[in-house]
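Undergrad: Structures for review follow.
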Structure P
Amino acid sequence: MAEKRYLFTPGPTPVPPQVLEAMSRPIIHHRSSDFREILGRCLDRLHEVYRTQGDILIYTASGTGGMESAVSNLAGPGDRVVVVSAGFFGERWAAMARNFGCEVAEVAYDWGEAPAAEDVSARLRELGGAKVVFLTHSETSTGVVADVQSLAAAAKDAGALVVVDAVSSLGAVPLETDAWRIDCVISGSQKALMTPPGLATVSVSPDAWAAVDEGAPSRFYFDWTQTHERQEQFDPAFTPAVSIVVGLDVALGLLLDEGLEQAFERHARLGRACRAGAKAMGLELFSPDDDRSAVVTAIHSPEAIDSGELVQTLRDRQGIVLAPGQGPLKGKIFRIGHIGYYDVFDITTALAGVELVLGELGADIERGAAITAALEAFEHTRV
């Protein structure tokens, strides 16, 4: 019997069978009427998920490609930008902006801390303003979901454009692009949108459009203006990942059929269940123990057990794939993703596997309590 695999990373995430079936159909041409219909419907659904009346662009790229498109269209050599960084992907914003010659000022935190709006306001006052503030909504390296609403308000009140990495948060936790005055939101297909990797989606506000330097030489493929003009005609500027667009259209339909509010509640309950199960084993959480931590649960590995060894052993012996720690957290934490196509029995599977392997590795943990605690936490609805 072929070995069964269980994927619990914060991306890629499992793909629903309806999406896989749609992607397995014969390929269609990207300039045909068939594809134009699918692309148009996909864009309409993305507007609902983003909660924006602004433009949305689709790129055949990873989420990082979408991030690069924001930097290259909104900032350039000599432009002062502020990066709010509290983990691996916040640091990526800073590295990317420096690569484009920006003057980068950081509001930097230790990994695992939650950024505060008052710190952003103070830094912008100290600097005398900035052109763009780059934020990370869900920092999957730590499990922290930032209060983007307050952070964005602080940046906008100081006259800056606001760009948000929502690669892992869009569709999993509340995000109000227009209501929170966010100028650009980037997401990726392979996270809560339940589609294979390969697509980046980017929202662009009127303020962001007004700031685009049309003559900048630092972009071609990621040029927003060219992409927008061709998408308006449902005639992509470049060959898109046709089958992934087809799959994303179906996945967005599933998400909207469930209802965004219901999806947000489901993710909160899954996070609640995962945290309860980990604590019942006697493990210490790294990510915050609150319902905002609905994307990924980060957990300290028991003392004397390298989290990388735990993750590799789980994969090899149980077919359960978790995410290890990154950067300064390598070897110290492991992460269980629960965004997208998951239910509570997936969470209990992950917890049971962790319990078994930690026992094999000699950890002193509470045996048999994790699954019951997870199920009880999932069923408990908070008012």
Structure Q
Amino acid sequence: MTRILLSCGEASGDLYAGALVEALRRREPSIEVFGLGGDRFAAAGGELVADFHGLAVTGLTEALSVIPRSLRTLTNLVLTAKQRQPQVAVLIDFPDFNFRLMSRLHRHGIPVVYYISPQLWAWRAGRIRHMKRAVDRVLPIFPFEEAIYREQGIDVRFVGHPLVDLATPHGTRAELLDKLRLDPAKPIIGLLPGSRANELERLAPVIAQSLPAIAASVPGVQFIVARAPNLNDALFEPFGLTGITLRIVDGQTDDVLQASDAVITASGTATVQTALHGKPMVVLYKLSPLTYRLGRQMALVDMYAMVNLIAGRRVVVELIQDACTPDAVAVETTRIMNDTAYRTQMVDALDDVRRKLGGPGASDRAAAAILEVATRANR
């Protein structure tokens, strides 16, 4: 029987982990997959050795607060791996944690596959040396990443982006709006303020304060907040506004995106998800001042939004740090809603981004590549 240790540390990684476990179980129904994950991982049949909730934060200085728990979780996973001797370990993104885990697993002779590889091309490129020493195979999800690893002599297989299959709404636009008692004839703006608590703390007030100005410039506009799971209610208090039409929806991001005419989103995976739905967006990125200053010194790119990085140019506006203000959010969102030519240009550019993400079947291709490594370990 094949045993796989898996480690993912945030909501997007958990989504990919769930799809991967399902793909692995289709190929090998008796497979054992255990490790660090969340609800999606567990629902797909993964065994939770540890839950990632509370470990994921945005920023360098913010990460200091979770170090004690992170170290305990790391020790637990390594001990579990030594006891159960998996044929392969699969690490999904979450590099600050998974790089430490990667090195320890390698020392214990456990093959490592890195799926959803870290963004070495964006910052801290030197990390590829650690991957070359400790990783047996890399499975990137962006086509331009493959050459980076191949040039270093690393076994690499481009598998495509799992969101191509996963960014699927559960119902129709009409069904969602009827459920929320919203008017389908009036414009809808989706709000994706982030999946981590510290993202919400910084972005929710900025977004909420922008809404009255947007409502004044876009007649009849209605807002839907797509709430990520396992977040405290208090984080959404800024959206308790009067005088505007706003609903908060739990766990239905793709339904909200399908229903939206434009989107205000935190930077990260949500921008790719929004692009897959073909929705024009404004992207927000805000960290503590110290984290931002430190991060800028290590950055290798001058763009942060994933859709811009995939496109290789600025196709959506990024409001970063001091530029991330309610006034700026309102101005850009209003332009998207009211300037037809501008909107059309952005939507066309997002179509190009979608084509670069590869076709359906990324999770199945990843599962096949992982089981190859596991089979090799059994020989």
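Undergrad: Out of P, Q, which one gives 15.5 for mean count of other Cβ atoms within 10 Å over residues 149-156 as computed from the coordinates?
TA: Q
Undergrad: Tell me which of P, Q gives -0.24, -0.68, -1.35 when you compute log10 I(q)/I(0) by the Debye sum over Cα atoms at q = 0.09, 0.15, 0.21 Å⁻¹, for residues 93-212 alone.
TA: Numbers: P: -0.24, -0.68, -1.35; Q: -0.44, -0.85, -1.16.
Structure of origin is P.
Undergrad: Check the numbers for FRET efficiency 1/(1 + (r/R0)^6) of positions 13 and 349 (r between Cβ atoms, R0 = 25 Å, to 0.05) across P, Q and tell me which is largest.
TA: Top value of FRET efficiency 1/(1 + (r/R0)^6) of positions 13 and 349 (r between Cβ atoms, R0 = 25 Å, to 0.05) goes to structure P.
Undergrad: Quick check on the output: 22 is relative contact order in percent (Cα under 8 Å, 6 or more apart), derived from one of P, Q. Which one produced it?
TA: So the calculation was done on P.
Undergrad: Further, regarding this structure: Match the computed value 0.8 of distance in nm of label points 7 Å out along Cα→Cβ at positions 85 and 109 to one of the structures P, Q, and report its label. Kindly include the intermediate steps, with their values, before the conclusion.
TA: Details: P: 1.5; Q: 0.8.
The read-out comes from structure Q.
Undergrad: Can you say which of P, Q returns 0.30 when FRET efficiency 1/(1 + (r/R0)^6) of positions 237 and 357 (r between Cβ atoms, R0 = 41 Å, to 0.05) is computed? Let's see the in-between values first.
TA: Numbers: P: 0.30; Q: 0.70.
The structure behind it is P.
Undergrad: Can you say which of P, Q returns -14500 when helix-only ellipticity at 222 nm (-39500 (n - 2.57) for each DSSP H run of 4 or more, over all residues; to 500) is computed?
TA: Traced to structure Q.
Undergrad: Supply the structure label, taken from P, Q, corresponding to FRET efficiency 1/(1 + (r/R0)^6) of positions 133 and 325 (r between Cβ atoms, R0 = 25 Å, to 0.05) with the calculated value 0.05.
TA: Q
Values quoted throughout were computed directly from the atomic coordinates according to the rules given, and no laboratory measurement underlies them. Since the structure is predicted, the reported quantities are computational estimates derived from the model, not experimental observations. Cβ atoms are built from the backbone, for glycine too; each structure is taken alone.
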